[in-house]
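For reference, the structures are reproduced in the following blocks.
Coordinate-derived values only; no laboratory data. Everything numeric here is computed off the predicted structure, so don't read it as measured data. Cβ atoms are built from the backbone, for glycine too; each structure is taken alone.
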Structure P
Amino acid sequence: MRVLLLTLLSMLAFAANSLLCRLALATGSIDAASFSAIRLASGAAMLVLAMRLRGASPVASGSWAQAFWLFAYAAAFSFAYVRLPTGVGALLLFGAVQATMIGAGLWRGERLAGRQWAGLVLAMGGLVALLLPGLSAPPPGSAALMLAAGVGWGAYSLHGRQARDAGAATAGNFVRSVPFAALLVALCLPQLAVTGPGLAYALCSGAITSGLGYIVWYAVLPRLRASVAATVQLSVPLLAALGGTLLLGETWTQRLAWTGLAILGGIALVVAPRRAAA
């Protein structure tokens, strides 16, 4: 029960990142560059505190390469949510993350079973259908940014798969990402606009739903099988879409429902173990 509750809490935190970012940017209470920088800096501060409480160095693990991919994900994520609805953004992000990681595996020579290939085709077909032009299609520029954010997060995850202590590596990467975020703020200086609510949303996203969310996730992750850990994350886009509908007044369209079912169902076929899939 403890593992179940901690897993649910982690997924809610990850979905809340999309809700907080969309809420902050849709209301114009903060600009995307400032949101990214504050999120990364406050997340770094929370993770440094956690490492200090453990008696560990916050920069002993991680790397500059991983930090760059973390920054690239966070920046593209924020700029994409200026115009994207919450659920669509989360679905694009998750689909791109999984496509990046699965594609990297295929490039390295991993083999997929027949039902995994069917799942991959189903997921890619759903992603294409979501992006096809139409009244309910997401803005192409914002969609491209969110797909880029997914590639960044997928690359970050691939770089960090061999880390002995994922929590310590995450802390080190967040700390190293702050200079990249500061450079982004400097480049966007004329467009910066931060209000009290926007600052609060960004701090909450960084310190709580990112910093504490990762701490909880990495605490429970060793107790989950890899297939379960991958499959349970399918809930994040759904939770984000529901939150956007209930809390932000966004529209739940049939297009989002059907393409989301295809994308998440296809990914489930790819990541689930053969016996569970049967």
Structure Q
Amino acid sequence: MFFLKLLSRIPLPILYWFSDFLFFMSYRVVGYRRKLVKKNLKKSFPEKSKAELKSIEKEFYKNLCDYAVETLKLLTISEAELRKRMQFINLAAVRAILDTETSIIMFASHQFNWEWLLAAGSLNHPIDFVYQQQSSKLFDDFSLAGRMRFGAYPIKREQVARESISRKSITRGIAIMADQFPGKKRDKKYWTTFLNQDTAFFQAISQLTVILQYPVVYTAIRKKKRGYYEAEYMVIDNPPYEKGSDLMVDHYAKATEKIIKENPAGWLWSHNRWKRKRPVS
């Protein structure tokens, strides 16, 4: 961690040179997960030409490498610098809810740069974030150090319901990214159509909103230019939520699909999102 923090002090323009080298190695030389990325893009956008898919693929790898150095920079970036580089739209709507001493659930997806989104968001209001503990202690420490720098509070995925209830007296946002594949055996899956494919989502999305009965906000992230992002808050639902309803999963899937179609190269295509088929009933 000491060495990583030293590297993090390198100015961003120089780190972006390193990102360019990472792009050359990962895309041109190693071909990091290129077969998977190609397959995911082709199935998600069957209407696009080979040239269009190739352009999205190339831009995705550039974004992925920028994400790597930007996440490293998060260890030492100043508050002023982060505020300058991550702008928020419709922040007043979120503050209006929190000002009534009502907490909110804040959904987002793996759009670049979601790490900066969490850190910058916690400068505006208290945030709890749900995370999956990593098997590598170094990687776990590294990811938490950046995410917690400006006061965000971590909640392990397995403890989200219990901890969210125990912290109910604290007015805050509960940040959740749930667009990855629910791959653990105990994960209850909700199947829907997403990017032209049968796709499993975490059913717990709906279960948590029913338990907490908080307004739900979706945050769409857009890369404006290298090193500068825009995050738009959108209120997508309000309580009461009916017990047993899975509407929230559909709302989340549609909001995520919309921002992906708007900016295809900004999503994490190297994740093996469609590793399982829908069970035949």
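Each of the structures P, Q was assessed by relative contact order in percent (Cα under 8 Å, 6 or more apart); the largest value belongs to P. Which structure, out of P, Q, was mean count of other Cβ atoms within 10 Å over residues 57-64 derived from, given a value of 16.6? Traced to structure P.
Given -24500 as the derived value for helix-only ellipticity at 222 nm (-39500 (n - 2.57) for each DSSP H run of 4 or more, over all residues; to 500), which of the supplied structures P, Q does it correspond to? Computing helix-only ellipticity at 222 nm (-39500 (n - 2.57) for each DSSP H run of 4 or more, over all residues; to 500) on every structure in P, Q gives -24500 only for P. Set P, Q, criterion Rg/Rh (Cα atoms, Kirkwood Rh), for residues 121-248 alone: the highest-scoring structure is P. Calculating distance in nm of label points 7 Å out along Cα→Cβ at positions 49 and 73 for structures P, Q picks out Q as the one with the greatest value. Structures P, Q were shown, and Cα extents along the principal axes in Å at 51, 49, 35 was computed from Q.
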